[in-house]
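Derivation of every value follows stated rules applied to the coordinates shown; laboratory data play no part. The structure presented is a predicted model; accordingly, all values stated were derived computationally and were not measured. Cβ atoms are built from the backbone, for glycine too; each structure is taken alone.
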Structure 1
Amino acid sequence: MLFRDESEARKQAEKLRKEINKHDRLYFQENNPEISDAAYDRLFRELVDLETEFPAIKTPNSPTARVGAKPVAQGISEVRHDPPMLSLDKALDPSELFDFESKTLRFLRSEGQLDYFTMPKFDGLAAELVYVNGKLSLASTRGDGEVGEDITANALTIADIPKSIKLSPFPKAFHGEIKVRGEVYMEKAEFLKLNEAREEKGLPLFANPRNAAAGSLKRLDPKITKRRELRFFGYGLWLPDISSFKGYSKLMAALSEAGIRVESSTFTGLVKGMEAAKEVFDGIAEKREELPFEADGLVVTVEDLSLWLRLGSTSHAPRYAVAAKFKPMGAQTKVLAIEVQVGRMGALTPVAVMSPVQVGGVTVSQASLHNEYELRSKDVRVGDVVVIHRAGDVIPQIESVVLEKRKKDSVPFEFPKNCPVCGTEAVRHQGEVILHCPNKNCPAQIEARLIHFAGKDALDIMGLGPANVSQLLSMDLVRIPTDLFRLKSADLLRIPRLGEKNATKLLESIDKARTASLWRYINAISITNVGTRTSQTLATQFKGLKELSEASKKELSSLNDVGQKVADSIYEFFRSPLNREFVGDLLDGKLGIAPTLDEPPANGTAYGLRFVLTGKLPTISRAEAKSRIMAQGGSVSGSVAKDTDYLVVGEKPGSKLTEAQSRGIPTLDEEGLLRLLEGKDKQ
């Protein structure tokens with residue numbers, strides 16, 4: 001944007017400062033950004049360009065002269081950073097990397113090429129760890145660069161942050177106090193798991209892993225932070241004199257030797273010249289979806305630390321590093337309708353139906369708006385043009401509305417006060433944002449519970465998908481899930497296009513489900529607040545459904561993974577008059593329902609081993625693989641961690657494979673897994 005005079009530029013700069021200040025507050029203080037990083041970067045770049053062209057309009061309190069925003073969290077002490085924790089200048093286009101190099105060489109009055117150290121730009125929360133005589137003394141957030149927040153208690157719950165470090169890699173004169181700087185973040189898999197759990201409980205969802213990490217790190221209860229499984233990468237070190245290190249790569253090696261986890265993918269390391277750095281950027285931009293963490297670019301840093309001292313810093317950023325930003329992964333499309341769906345627990349979920357669009361190689365035509373609160377917050381309307389991205393590179397999510405394309409006659413979506421299926425007045429439970437249909441006999445809930453009952457994480461009844469479930473209900477062949485065990489061949493043959501062969505297979509699968517694992521039954525019956533992990537915990541503590549149904553609230557709440565709220569849900573489920581017939585079928589034995597008690601043998605071929613599954617396996621489902629592992633004493637987790645023993649890799653594995661490789665975790669294909677479980681291969 002060009003301005004003819006200083007007065008016009010001053011007005012535009014003031015407007016930009018107000019807008020940037022608002023978005024800083026939303027991002028740093030409230031963890032609730034309204035715009036994408038790319039949109040924010042464009043605003044910031046416009047202000048920088050204005051202040052460069054018209055130096056007289058720059059003010060001391062301009063956003064370009066500071067980092068972030070002052071902390072405001074109640075109950076958390078402030079920490080002053082000395083020296084300040086600066087931000088990074090950004091290259092919004094890869095070609096600007098060469099502009100950075102030219103500018104750096106001019107400042108140094110030098111020619112030729114420089115060596116650089118490249119590293120992914122983590123999209124997390126910057127933090128500083130202070131070690132006194134090798135012991136962690138203080139941990140704090142960056143805040144506004146000068147003042148952050150004390151997060152020591154929460155930092156101590158993060159496995160990647162050591163309570164003590166080795167001092168030998170550092171100059172002896174500075175062993176008294178060493179400041180490590182790095183990034184606290186949440187892996188994509190953990191972020192998705194957290195949001196799924198929050199959605200089940202009717203809590204607001206985190207917009208992205210960065211917000212989830214920030215919200216978790218600033219909790220006043222460290223126990224909650226610990227459950228969120230945050231991670232940490234060290235990327236810097238402050239000492240009064242860093243000249244003892246030959247280069248930035250040596251400094252990073254010292255951090256690693258001291259016990260600080262550092263990033264070690266193929267995108268991190270020493271390169272010669274900006275052309276080589278640009279190749280690294282192109283590589284990570286292409287593979288960004290496969291990274292286990294969110295990254296929004298590549299940091300390119302001058303390798304020679306003696307040049308850092310000569311280059312110095314501005315009030316905002318060091319002159320020896322630049323962040324090359326990725327182009328935003330998103331697409332624009334039109335909202336054709338907003339439908340309110342009813343889940344198995346009665347939650348009313350608004351879903352945007354959109355014109356199909358490609359996002360990150362996947363065709364997207366629907367996106368959940370999660371709840372009434374989020375729908376109103378984003379103000380998505382029918383007919384709007386919206387920007388779509390895939391949260392955690394997996395779940396389609398509406399990032400923002402393109403307001404300049406909104407029609408003048410557009411009206412806000414009116415969220416229904418009644419269930420759109422059965423018409424019952426919706427209710428909002430105390431402390432929740434999600435509206436619920438309280439009618440447990442609502443047709444939509446009955447259908448959703450039946451689909452879940454037969455699903456892969458429940459009884460895994462092959463051939464009983466949503467279409468056949470809908471047919472069974474419409475033909476009055478089932479009313480409650482246990483009616484499935486009353487079906488005869490003649491009943492199934494009434495379903496259009498099912499056929500005798502498929503009907504026989506379905507009956508065999510239903511018959512097999514009568515003796516499915518106990519944890520599968522607990523998960524299948526749709527107890528509020530009880531998912532797969534809690535079901536497995538309960539299955540290890542009780543001998544059967546009868547024992548579980550007779551447990552007291554006190555007995556239930558004393559178990560791991562089972563708090564008072566979950567205990568209340570389990571207790572009330574088995575005593576609800578609405579469930580009397582269903583519970584009776586489960587317990588009286590007349591339908592042959594006899595869940596298998598999983599007691600993994602201590603001599604099982606997978607005893608004590610932790611597995612993670614990724615990709616599609618050739619001949620068995622992931623649910624079956626999980627069952628076989630558990631039957632041999634192993635456990636299965638949803639994300640790769642330091643205690644993972646094996647990653648089982650199928651077709652199109654995704655980011656878990658990259659993470660496992662970076663950690664040196666062994667991988668198995670389906671054949672290798674089966675050989676291990678059969679005891680044919682040594683562990």
Structure 2
Amino acid sequence: MTSPCPSFWVCLLTLAYLLAPAPCGRAADAPVSPNALPEVGWVLELLRLTSGSKILSGQQERIDWFGLDNEVNFDFVRRTTGLTPAVRGFDFMFYTHSAGGRQGQRAAERAIVWAERGGVVQFCVHWFVDTGSPVGNPKFYTNETTFDLRQALIAGTPENTELLRETDLMAEELKKLRDARVPVIWRPFHECSGGWFWWGAKGAEPFKQVYRLMFDRYTRLHGLTNLIWCYNPTETPGALETWYPGDDVVDLIGLDIYPSAGSHPHYADVYRRFRDFTGGRKPVTLTENGAIPDLDALFAAGAAWPSFCTWNGFESDPAQNSPDFLRRVYQDSRTVTLETMPDVYRRRSRPPVITLAPAAAATLAGSTVALAVTAEGGAPLSYQWTKDGALLPDAIGATLPFARIAAADAGAYAVTVRNAQGETRSPAVRLDVSDTTPPIGPRSLANLSTRAHLATHGDTLIVGFVVQGTGAKPLLLRAVGPALAGFGVSNTLPDPRITLVTSAGARVADNDTWSEGADGSALASTFAATGAFALPAGSRDAALLVALPPGAYTALVRSADAVSGGTVLAEIYDAAPGHAVRLVNLSARGSVAPNQALIAGFVVYPPGGSRFLIRAAGPALAEFGVAGALASPQLLLTSSSGVSLGSNAGWSGDPAQSAELARLSTQVGAFAFAAGSRDSALAATLAPAGYTAIVTGAGSARGVALIEVYQLP
């Protein structure tokens with residue numbers, strides 16, 4: 001098997017298709033979503049380009065209620081062929097289930113990881129409905145529910161209420177993918193003309209109305225610009241035409257085929273009928289299949305399906321796809337796998353996008369302050385700051401620092417970010433300076449390090465922190481896996497990825513190989529300056545150097561391939577402790593098991609004095625929909641040398657103490673613990689030094705826990 005070199009794909013994607021006519025001599029349609037992300041067009045372009053010369057391999061993942069065992073199908077393909085499918089099929093099945101399976105399924109989050117690996121994301125939904133189904137047992141098959149789509153299209157009916165509620169619920173998940181700039185092949189109401197699902201049971205007209213209702217709601221109300229709208233009928237003659245919702249709401253036509261066991265037909269006649277229906281303006285593909293078509297016969301017959309996506313379980317059924325046949329398909333030079341995928345999202349050739357703009361600031365003369373911008377795009381990025389519209393010749397970094405700000409520095413500042421693909425300019429923001437002496441600041445939290453064990457299949461360590469003050473706080477964030485082996489830690493996470501998001505969930509930055517990031521050259525010196533241990537050059541450890549305005553942020557640490565598991569260390573370092581901005585709250589959420597504590601270390605910087613509130617939440621997490629919360633978290637606070645400074649196992653055991661802890665929690669804005677709950681907390685006055693908070697479970701208990709460290713006002 002031979003793999004095309006990267007230049008092969010770059011040339012094809014940037015020149016060949018753009019200069020070539022669509023099949024049948026007709027111009028290809030633009031994406032139908034208003035203001036569609038460029039990535040939507042790039043995926044459609046890839047499908048058109050691939051058609052007739054190559055085929056993208058695909059696999060539908062196993063649909064697991066809790067999102068913990070979705071890899072079995074992909075593991076089988078990798079073990080059998082040595083390769084990985086390029087297209088991954090996801091399903092929002094349990095998101096519409098009344099029992100709330102979405103709380104643990106994490107399909108959108110795992111789809112983001114898949115896209116970050118370079119794969120194509122495809123989504124359907126087996127839509128459970130309560131109305132018309134047995135009480136407490138929602139269904140989606142026509143013969144198991146009396147749900148009437150015609151009634152669902154009438155405002156105010158119970159069916160309409162349920163339809164809109166669940167439509168909007170899925171929109172919130174799709175927004176996560178939009179914010180991560182992940183294009184999604186979205187095939188709602190799949191296999192519509194078959195009649196076996198409730199959305200096809202009442203005929204073509206109600207289906208077309210509900211399809212268009214969803215399109216309008218998703219594009220206009222929810223602003224979803226990342227969807228590739230896939231119309232997905234059956235191959236029955238006449239169905240394609242009768243059920244078609246319209247050119248203005250369809251990007252792609254998909255077919256689901258399940259031929260007889262032992263056969264591998266190419267469906268060339270069906271392909272041509274689907275292609276010619278729009279004169280080649282809409283690409284057509286195989287969105288589901290049982291037996292994979294025989295590639296030699298497929299290409300010989302001119303069945304130019306650009307991709308296939310084998311339904312879960314069929315890849316490992318020898319009656320459908322024998323291991324030898326599967327190897328022959330995947331190892332064919334015409335098959336595109338994840339290993340040979342082009343840079344479909346054009347991450348390396350994207351114009352600059354500002355992910356976190358500079359924030360206005362008001363500070364005191366003599367303070368150490370910084371303005372900053374965070375941007376991404378094709379490297380290298382360059383920066384140019386202006387003040388009141390005039391260029392600042394020496395201000396050419398992502399951060400604009402003022403070591404000792406003066407009244408003359410007040411003004412309106414903006415920054416232009418450039419690369420070879422273009423430029424973007426931030427809005428101008430005010431920096432105001434009062435001519436007085438800055439006070440001595442309180443002690444500040446300077447460092448958090450959390451060690452946890454991540455299971456496979458998308459488990460995530462969640463680290464939160466709050467920045468308070470004025471200006472921007474330079475921070476170093478790290479996710480260390482392979483480098484831990486040098487400290488005698490076994491079973492380390494081989495390839496951690498760290499993603500930083502705002503409190504609103506907007507992505508700010510991410511990295512999965514520290515020395516390959518935009519700040520790679522500056523990171524090594526920052527490690528030394530902050531006292532962080534060095535990372536080996538070229539290691540798969542991850543790191544980010546960012547400067548953040550006041551606000552709440554979350555760092556998500558997970559396996560870059562969403563498959564491997566292991567021990568990982570998440571770290572946050574204050575890279576400029578003298579700035580007029582400080583860290584006032586640190587938190588970490590992870591799993592606790594026997595011999596597997598959740599450990600959070602933190603450092604307090606001088607000057608001044610302050611008290612801290614430290615909490616370990618377990619039962620309280622259930623109120624936020626966290627599945628498998630630790631029933632009885634036990635909290636221990638120690639010095640850096642291991643001396644115990646306090647412990648708690650049940651925050652409300654002492655009435656006087658619990659009243660004070662409740663008051664302090666309210667003071668810092670922490671969510672309340674229920675009276676009598678087994679959550680734990682303690683308050684302590686801490687001198688400048690390093691400390692460790694350790695959360696364990698009672699006996700053999702295991703579950704998810706949250707450590708929180710608050711600096712009290």
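Taking mean count of other Cβ atoms within 10 Å over residues 334-341 as the criterion, the largest value within structures 1, 2 is that of 2.
Tell me which of 1, 2 gives 0.60 when you compute FRET efficiency 1/(1 + (r/R0)^6) of positions 118 and 206 (r between Cβ atoms, R0 = 41 Å, to 0.05).
Numbers: 1: 0.90; 2: 0.60.
The value was obtained from structure 2.
Have a look at 1, 2 and say which one yields -10000 for helix-only ellipticity at 222 nm (-39500 (n - 2.57) for each DSSP H run of 4 or more, over all residues; to 500), as calculated. Source structure: 1. When Rg and Dmax of the Cα atoms in Å is calculated, the result is 27.5, 83; to which of the structures 1, 2 does this value belong? Derived from the structure labelled 2.
Computing distance in nm of label points 7 Å out along Cα→Cβ at positions 486 and 502 gives 2.5 for which of 1, 2? Present the calculation step by step, with values, prior to reporting the outcome.
Numbers: 1: 2.5; 2: 3.6.
Label of the source structure: 1.
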